[in-house]
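Trainee: Take a look at these structures.
Nothing in this text is a laboratory measurement; each read-out follows from the coordinates by a stated rule. If you're wondering where the values come from, they're calculated on a predicted model, not measured in any experiment. Cβ atoms are built from the backbone, for glycine too; each structure is taken alone.
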Structure I
């Protein structure tokens, strides 16, 4: 609550400072019109132009717009760009997900996605207990991939996790 009050105080303070600067500049132009010579005449003409009914509104609108652009430019330099990358899961896959898991917001571009190898997919499936997916990933492997030491170790873990001790012993003896 204290942080919110501090933020609001800062916002009001910035607004008051901006209005005070506009007031000082406006009064400065008006007072400069009383100077002698060409300088006073110049500021007198500027004061006359700025205070005519249509020009008054246009000039204050222009000054206000320039102030908004200046503050926004200063804020963007301070805080950085607001551009973000939004990554969303397509609707058929996102039906059973909670709302907060259907998208992700990144300040920097996300790394390009890559398809994990069949071994990595099988290892991940065994770790989360999805033995059917692990079996499907192992079935999709070639014979050469199935006989690699890492794959054999994973097949032994899968066999033990699914209760096939005989298969696990045969794989251990074959390697």
Structure II
């Protein structure tokens, strides 16, 4: 375990994670509806190329989200486009295992990587861009301490029309320890 929470742990993504489950997540319309990757089918080869790219990217940290109960890989969380001078980055999350949606794993993963970003990577600010219709993610990120900071009107083409994008953010000085996500 690399970063441990109450119900999950985050670890480096490795080559064994590039399997049919992961490919299926990224091709599932319910999972990828709000993801940029939804526009093109994902293959095992394209996923391996992504993995090779992120391994050497010093401006991105992509971690596997795994259940503590059985070690199962259920999704990924990332800090991306890290600006080491401004100490800022963008955040992304996918929970691919639909059977466990709504159980708080997304909020816990968001909290854990945010804490890691602020206190291990010395980041100052983390920003999230998400479709305004993604109400589950809006709640998830708010539970982990993110605040809505703005709205970009008609900024993304989704399901046949232009949609608004909500900007959420958190700065280190506002980070609060949340006991419900801390290991027992």
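Trainee: Of structures I, II, which gives 6.2 when distance in nm of label points 7 Å out along Cα→Cβ at positions 65 and 145 is computed from the coordinates?
Mentor: Values: I: 6.2; II: 1.8.
It traces back to I.
Trainee: From I, II, which structure was relative contact order in percent (Cα under 8 Å, 6 or more apart) = 9 calculated on?
Mentor: Working: I: 9; II: 20.
The correct label is I.
Trainee: If semi-axes √(5λ) of the Cα gyration tensor in Å is calculated from each of I, II, which structure is the one that comes out at 76, 16, 14?
Mentor: Details: I: 76, 16, 14; II: 22, 21, 17.
Of the structures listed, the value fits I.
Trainee: Computing mean count of other Cβ atoms within 10 Å over residues 73-80 gives 21.0 for which of I, II? Could you put the intermediate results ahead of the total?
Mentor: Values: I: 9.5; II: 21.0.
The structure behind it is II.
Trainee: Tell me which of I, II gives 13.3, 39 when you compute Rg and Dmax of the Cα atoms in Å, for residues 17-96 alone. Working shown, then result.
Mentor: Values: I: 23.1, 79; II: 13.3, 39.
Structure II accounts for this read-out.
Trainee: Tell me which of I, II gives 3.4 when you compute distance in nm of label points 7 Å out along Cα→Cβ at positions 49 and 161. Kindly include the intermediate steps, with their values, before the conclusion.
Mentor: Values: I: 7.9; II: 3.4.
It must be structure II, since only it matches.
Trainee: Sticking with this structure for a sec: When helix-only ellipticity at 222 nm (-39500 (n - 2.57) for each DSSP H run of 4 or more, over all residues; to 500) is computed for each of I, II, which one produces -22500?
Mentor: Numbers: I: -22500; II: -7500.
Corresponding structure: I.
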